[in-house]
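So, here come the structures, one by one.
A short reminder: the numbers here are calculations on the coordinates, not readings from a lab. Quick caveat: nothing in here was measured; it's all calculated off a predicted structure. Cβ atoms are built from the backbone, for glycine too; each structure is taken alone.
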Structure I
């Protein structure tokens, strides 16, 4: 038996830090990157006598997410204590939700080449984050662990997905779609490197055709799409090989080592009773008023999957383009403004995906820092499409100039004399000059070696500084060379 004889079953659990200014149960700041232990108080440190108070904004954000995924909002929910002992959990328990979460059900919608697909959610919980352990030194007498409690109490939503994913690729697509949704809702910054979006993956394999779920393992703390894919790929193969050889899979929690590209055991998997859940005695039940739910509903934007479908319909974009251009609200807005202003949506898509995103990647910058506004990019695209300048001139000369000093491309064209050359007699004269200067390649063309045509074409464009209309050059150069060939 091989991996092809088994079906992979995956369910993801995602923790998303909410973009509130203060923590879930106290007024301490949630700002990232502050000096260790400077954003704490008796409540988030769990000191005796300190009482938690629920952050309304965190509740509102959780409702907003639940509405966006079509979950059932529970008007009655309650917080519970989840007991476990870890150095960066100062109370010895975490305040979370268990029996009565804030929402249940819902789904994440994926737009695929085969159509729309929904992957279900089990539940959405509100809970507080733990602190952070910082490991320093070498594994000898100098090794130490420091504790930073700034993150204690930062509000999270825990999103528990159903086991409806059947490949590492689909798991990555699910997580990407969920991250994009969080960005659109403006409730999480989605920064996986900083830990504001974290993913645990439950995975099992079963013989194809079987309806019974296999024994699962949980892979903790996957903080990139690449690591998620690699970890699931390795674990699926590991489990399939164990079953194929008649061995047993143990339910356990595992970690992924990217250097070794393998998972390894962390601890045996806890069951719910191991956490000794019971209702949080210091917090009353959370009763949601209809007015708050209606307010959250009114605040919902156009959702990512809706925007993908609209871009494909309204702008006639292929799915690939639409997915990239809707990967963040800012990028989607930038494209839409550019496309509407220039009237050439596919050209706008090409320019943004190739030139704009390439520049941002090279400079490691965000779109907010990009100096060319949609209006100026639209103007440049219109000039190219209306054959006022060549594509080469636009990309190689005008676009870099606009980046270094944002201004109208018309100004740059006038200043540098970059108007497209479409004058027939002028182009023919340059073609004649190039033919006279390159007798060797011309003779090769006459002898049937048509591959030299590209060289001669390049020489003409070089003589015109790339300003000549390439279609006219191609047509007239070929006509002239074919004429010479027929005379020889």
Structure II
């Protein structure tokens, strides 16, 4: 390749606190416009912000998860710019002294592991949002909803270590896994709980001198992030090859057309006129509190994947699928703890369980991990067949009833009585002499047909293993 892309991401995670960062207003999503507001988040004259301690706690947790240095003292700053959804005319953020610095995360792309540096993680408040109606003519109307103003954000700024759109996507996915497993952000990208800005430039391959970068704003989809970067990299390369120059600017991604479009010139730090926030004292975090938070850190997704593979013997594919959702991973682990074989539990969780959760929602699926372990045990002991087990699982998922009672009431118990099964096998052989002759002549595949006939005759209750054994014995006699 003639050129090498250089990418850095600024990821914004909305923290899952019940109240805003500097006031007591609710952070609930989807409320009526401007319902969750007060003089503080509306930027009224004379009001004073009060820092939400939970915001600091959550940000420290993310700093620990990403191997950052936690600053014993950090400072809030005013970031000055005017926009209709920013009532104060400035945003309270952190600049020169952020809470977390100099960390890293590892990402896996095409089987290769790469370390991406974290420059900083800091706290700030979100702005509101504009709602536009009509076309860009006399019928256009814009409304301001300030419910989101003051919602706590954690901004994670990477080093320019990313060298491909695929790496950027993997990095963003890794951060989402972290915040969801830590329980500090719901990771809902559609609702804007997690979004990112991407800085991208290209340089001659091997040069080490970065080119002029552009910023792509507000991407809330892994797919759109990758598509936007792929387009922008090609756009910059084509522009340079044609003798033009890349302009430092902010661009938006038009997902319908698959292109980036110019929005405005790119601001530099001095454009925001940062200065220390005079209404907030410095944030001091002592080592004892950091140690306490570190001792309570949950197991993260990648750690779970490694444990499932090394200790439980799961294939890496299974471990990846199960750990994609912490709720599903917890269900799987509880089933194993209840005595289920890990691989068998994995098959059930990835199959029947996740299917029902997707169809009905997690709250509507009433089967417990212990009940799943019991169903697996019934199959292992040959008390029920695999097909009957699926019927039992469906019933238990709907009602929460004891699997054994469901088996008894529905008559799903598997027949393993060799005498009863042999009687049915003899009837089938008498009814299908031609197939019996073909098997004796070496046509092994005919056995499947004969097994099917016996299963049909017994209503699917006969133990298939016993059926196979008796058929082979009688056909060999």
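A few comments on the model shown:
- Among I, II, which structure scores highest (criterion: FRET efficiency 1/(1 + (r/R0)^6) of positions 224 and 352 (r between Cβ atoms, R0 = 25 Å, to 0.05)): I
- Parent structure of the calculated result 12.1, given that mean count of other Cβ atoms within 10 Å over residues 112-119 is the read-out and I, II the choices: I
- Here distance in nm of label points 7 Å out along Cα→Cβ at positions 32 and 216 was derived from just one of the structures I, II, and that gives 4.0; the source is II.
- Structures I, II were shown, and distance in nm of label points 7 Å out along Cα→Cβ at positions 64 and 392 at 5.0 was computed from I.
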